[in-house]
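Derivation of every value follows stated rules applied to the coordinates shown; laboratory data play no part. The model shown is predicted, which means the values in this text are computed figures rather than measured ones. Cβ atoms are built from the backbone, for glycine too; each structure is taken alone.
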Structure P
């Protein structure tokens, strides 16, 4: 590795890399699990990256049914929470991406506006109406080994957009991909290699 690459890696390491940013799938994304995906990056560094898809739902999973399965009481304060497809890795593992007003042991503060908790306690808190103000529940996550995401970024599989709470926590899942592109001044037609071809 040459000196320039070492210096670049050191700058990225100190800056937290892309932690707290959004990955937006290019229209040419070939992996069907990530077509039109928006991923919030919870961690990115020399060892790899981890994020949660914030715009794809499990249509066949019910939040209250999941709570019952986990033996968490459903109360009058229990809100309806859609269950997101967080990514293909470890799909039985749950994560709650949330506003920073909930802080417990095991909570990872990612930015000033977003935290992550992966404990059963946060589900109890949400069920009882004492959880974070904003939250999404995701099963599974998107993960990359050392250098893997960087290679995908260089091969233009993903675009990077600044995080946006309205996109992350909003309920308009159908439009999150277009809205994330718009954050960086891009429209889907600008990215299509097939524009103008019959």
Structure Q
């Protein structure tokens, strides 16, 4: 699964627009994780195809985080050129500012709807509340002992996104179990097909 840097850029840009034109970087990263989680559980498809890491403040989409920072040395020239047309990174305020209208054509209609639903539900929370909230989800919680031991980050598994928290958090991720299983089967089938083609 190839990371889609255009979708990553537009995700950051779109969330900044929904947030009044600018957004805290960590808040944006957490909202993207929530959108990715919701879309995967509903449709069996990822949005960005990014690599997720469990870190102190919750799940982090690694390559998208580099784009959010813009000055990151991990960005290719093409990624930087594309991203810098749409967003500006303020290192001191840790904010992303939208400098051009989002190109939502890079998304499917279900992806746009998912971002809007997630922002409507969680957009009022600041980055620290979102980080604390993320610690209740199994894809992060299972790595807590390792993180507590001093390891700074642990690679996450997308299959854990299909798991439910032990204690219900709210009804936003309360999809029917048969729907979740159907989405999981579709996701696993697409990964098997990709592995066969590679």
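Looking at FRET efficiency 1/(1 + (r/R0)^6) of positions 36 and 124 (r between Cβ atoms, R0 = 35 Å, to 0.05), point out which structure of P, Q has the largest value. When FRET efficiency 1/(1 + (r/R0)^6) of positions 36 and 124 (r between Cβ atoms, R0 = 35 Å, to 0.05) is computed for each of P, Q, structure Q gives the biggest number. Looking at mean projected area of the Cα convex hull in nm² for structures P, Q, the greatest value goes to P.
A value of -15500 was computed for helix-only ellipticity at 222 nm (-39500 (n - 2.57) for each DSSP H run of 4 or more, over all residues; to 500); which of P, Q is the source structure? So the calculation was done on Q. From P, Q, which structure was FRET efficiency 1/(1 + (r/R0)^6) of positions 28 and 76 (r between Cβ atoms, R0 = 30 Å, to 0.05) = 0.90 calculated on? This figure was derived from Q.
A value of 1.20 was derived for Cα Rg over 2.2 N^0.38 Å, for residues 44-99 alone; which structure in P, Q was it taken from?
Numbers: P: 1.33; Q: 1.20.
Derived from the structure labelled Q.
Given a computed value of 3.9 for distance in nm of label points 7 Å out along Cα→Cβ at positions 108 and 148, which structure among P, Q does it belong to? Computing distance in nm of label points 7 Å out along Cα→Cβ at positions 108 and 148 on every structure in P, Q gives 3.9 only for Q. Distance in nm of label points 7 Å out along Cα→Cβ at positions 20 and 140 was computed and gave 2.9; which structure, P, Q, did it come from? Clearly, the read-out refers to P. Here FRET efficiency 1/(1 + (r/R0)^6) of positions 84 and 180 (r between Cβ atoms, R0 = 41 Å, to 0.05) has been calculated and equals 0.60, so which of P, Q was it run on? The structure behind it is Q.
When relative contact order in percent (Cα under 8 Å, 6 or more apart) is calculated, the result is 31; to which of the structures P, Q does this value belong? Matching structure: Q. To which of P, Q does the computed value 3.1 (distance in nm of label points 7 Å out along Cα→Cβ at positions 116 and 132) belong? The correct label is Q.
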